Structure P
Amino acid sequence: MNATLDTANLQELGELDLAGFSAAIDRLKAEAHANIGPADVTHLKRIERYGRIATLLGYATAWIIPNPLSAFLLSLGQFTRWLLAHHILHRGYDRVPGIPRRYTSQVFARGWRRYIDWFDWLLPEAWDHEHNILHHYHTGEDGDPDVAERHLEFLRRLRIPVFLKYAIVAIVACTWKIIYYAPNSLAVMHHDGGRRSKQLSIAVLSVGNVLDFRRPAVRQLWLRCYAPYFTWHFMVVPALFLPLGSSAAIAVLINKLLAEAITNAHAFLVIGPNHTADDLYRFRFHYRGKEEFYVTSVLGSANYRCGPEFVDYMSIWLNYQIEHHLFPDLPMRQYCLIQPKVKALCLEHNLPYRQESVFRRFGRMLDICVGKKSMRQLEAFPLANAAAVV
């Protein structure tokens with residue numbers, strides 16, 4: 001299970017024209033920002049409407065009988081809120097002309113608006129720092145809080161039949177926002193007022209200690225994440241259907257529980273494989289400057305199939321993961337426009353551009369999770385392979 005040797009990885013990278021690639025990416029970034037306009041607002045509102053319709057249809061049928069269709073619709077509605085939060089909190093819509101303030105990173109899901117914009121297991125401000133700062137600007141490094149290979153090292157080394165390992169991954173997939181993302185994101189915050197921690201505090205909270213209420217972080221996790229979400233979604237909402245009878249309330253509860261498993265699994269499918277595979281890199285160094293950042297962003301990320309809009313929607317636009325890590329503050333619609341250009345630039349500058357179906361990428365991730373394969377690693381930035389620019 002040892003990672004691929006550094007020398008073999010250097011051979012793959014070929015000649016890197018750092019300055020040329022960086023300059024081309026900067027030009028493309030300026031072009032994309034110049035193209036931001038009213039069409040991005042229209043697109044955002046349309047995507048939000050998809051989620052609201054799914055939620056409405058889900059609740060309109062969930063009281064009748066427990067069924068997979070209602071559960072899926074409810075899960076899709078919840079999934080859409082994460083989709084919106086992901087791109088809005090990345091400041092993707094802050095510079096869009098005429099954008100309503102509720103769609104800006106300063107307002108969306110902040111304070112009391114959490115309960116109407118993105119009411120999930122995660123604390124929005126904690127996720128914002130854990131994902132948008134620590135993950136994006138330490139991708140694949142020891143300081144990245146979302147390195148799946150590291151988190152699942154216990155499973156990779158566990159001496160049990162591989163089918164049992166797959167079963168464990170399936171359980172994790174259906175619950176990962178609860179057992180991983182909520183505690184892992186809260187771990188990077190101070191617990192005396194919600195301030196961001198200045199330390200790269202990783203895996204402070206885990207399944208093994210979330211019942212240790214002596215820890216301030218655990219008390220915050222239950223008070224600010226678990227209790228509010230559980231009370232609303234699995235107690236209050238089913239109770240609202242009691243006028244239709246106890247069987248209606250029970251049906252809603254069951255459908256809500258099924259929806260929770262589905263939305264967790266859906267998110268796990270499209271988020272997990274973006275940075276976890278045997279053809280992607282982990283870095284034993286921190287990049288120096290913008291040029292190296294652009295290169296490591298490409299080497300540590302993978303895309304899925306891009307377009308049409310339904311595929312993009314069901315992928316949270318994370319099927320444009322390479323573009324998203326290069327330009328995290330763009331509206332969703334812009335990724336569709338720049339993706340062919342980014343791919344062409346990578347090929348032109350001898351950078352591997354990974355792109356396969358989400359299911360193929362998920363299979364690669366599974367091989368890492370169960371210990372069949374390991375990710376590649378670089379001990380230092382391959383300056384020896386970078387083409388000299390006069």
Structure Q
Amino acid sequence: MYLTLSWRNLWRNKKRTLIAAASVFLAVLVAVVMRSMQIGSYAYMISSSVKFYTGYMQVQGNGYWENRSLNNSITLSEKQRAEIAQIPHVTSVVPRLEAFSLVSFGRVTKVAQVTGVDPATENNMTELKKRLVQGRYLTESPGGVLIAQGLADLLHVSVGDSVVLYGQGYHGVIAAAMLPVAGIVKFPIARMNNTMVFLTLTNAQDIYSTDGRITSLAVMLDDVRNQTDVFNALRSLVCDRYTLMTWEEMMPDLVQGIALDNASGLIMLIILYLVIAFGVFGTVMMMTTERAKEFGVLISVGMKRKRLIWVTTLETIFLAFLGAVSGAVVSLAVITYFHYHPIPITGSAASMFELLGVRPIFYFSTDPGLLINQALVVLLITLATALYPLFFIKRLQPVQAMHG
């Protein structure tokens with residue numbers, strides 16, 4: 001009876017009910033879309049950054065990250081790499097051999113980071129081939145090198161010239177070679193564009209006398225949310241023989257930037273919740289006060305106040321669910337659309353994104369938890385406003401209400 005009476009009361013005044021439900025609907029819509037854009041942008045930024053070079057995590061030799069020495073390189077057999085690649089949610093594993101060496105052409109010598117890569121897996125992860133501005137990729141010229149455009153300009157070298165690599169190999173062995181420039185690649189980050197040299201992994205292992213060793217194995221995942229599960233599975237495989245590093249440890253600046261932006265986003269969300277709370281409260285207060293005469297008549301003819309409170313509370317619950325559910329459904333449609341059709345960023349902000357090697361877009365997350373959490377928060381705020389009708393009816397004077 002209470003449920004039926006409450007539902008009928010809602011639609012006695014359709015305009016009033018639709019206004020109240022619309023306020024909850026808009027609250028859910030704004031909260032979900034705003035948070036989806038923020039969380040989605042973080043996920044996209046992380047995905048782009050780890051894909052740019054580091055991977056979500058890396059298997060390294062103990063102590064390698066601190067001194068970047070070839071003496072801390074590791075040996076991973078094909079079987080071990082295959083076992084790592086078969087871990088659920090792992091999409092690819094990318095072996096690398098990294099060293100710092102002198103690169104010379106003519107009378108010009110510069111210090112460069114020389115990276116030995118497997119051309120196919122490296123391209124699958126970082127899309128290195130797409131960065132070619134001149135020449136050919138390593139698969140078409142396995143004996144050559146790729147030089148970053150900034151470094152090529154400093155050395156005054158072009159495709160077809162031969163550069164000299166000179167450095168220190170494994171356990172102090174002299175590493176020297178003269179290699180042709182197969183291609184020139186361009187990076188958006190100046191630090192990389194002025195220092196990077198790439199060659200095939202087998203060629204690098206031969207030059208630096210590492211005999212099949214690598215300095216790191218980058219691991220890519222299908223989703224950052226699966227990182228903990230993959231990390232634990234990877235830890236059980238490698239035990240303590242190697243060091244596992246996550247992207248958070250390798251890119252602390254990105255972690256700090258996201259944390260700072262997330263804090264400001266949460267502050268804005270709290271302000272939004274306050275606006276929502278006052279908006280919904282104002283609507284409920286209007287609904288309650290304009291029905292004062294009705295409440296006075298009901299109490300006068302013998303209806304108990306607690307029953308009247310129960311009916312008005314159920315009305316608020318119906319309103320809250322009506323607005324929250326409809327808001328969640330529409331929000332899902334909106335964020336799904338923008339998930340597949342991201343909003344482009346233009347102007348000076350776009351150039352800042354491009355400097356980080358990230359496509360300038362606002363990316364939206366479709367995480368179900370995000371949708372549910374925001375809808376529940378707005379729902380709870382709305383239900384909290386049911387306290388006003390409770391106190392209003394408790395203090396209501398029937399005679400005054402009917403006269404006033």
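Please treat every number below as a calculation from the coordinates, not as lab data. Just so it is clear, the structure is predicted and the values come from calculations on it, not from any experiment. Cβ atoms are built from the backbone, for glycine too; each structure is taken alone.
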| message | I have -17500 for helix-only ellipticity at 222 nm (-39500 (n - 2.57) for each DSSP H run of 4 or more, over all residues; to 500), calculated from one of the structures P, Q. Which structure is it? | response | Q
| note | With log10 I(q)/I(0) by the Debye sum over Cα atoms at q = 0.12, 0.14 Å⁻¹ computed for every candidate in P, Q, -0.96, -1.17 is reproduced by structure Q
| note | Highest-scoring structure on mean count of other Cβ atoms within 10 Å over residues 32-39 (candidates P, Q) is Q
| field | Structure responsible for 5.2, with distance in nm of label points 7 Å out along Cα→Cβ at positions 72 and 280 calculated and labels P, Q on offer | value | Q
| note | The highest value of FRET efficiency 1/(1 + (r/R0)^6) of positions 136 and 320 (r between Cβ atoms, R0 = 25 Å, to 0.05) among the shown structures P, Q is in P
| remark: Candidates P, Q; Rg and Dmax of the Cα atoms in Å, for residues 144-335 alone computed = 19.6, 63; producing structure is P
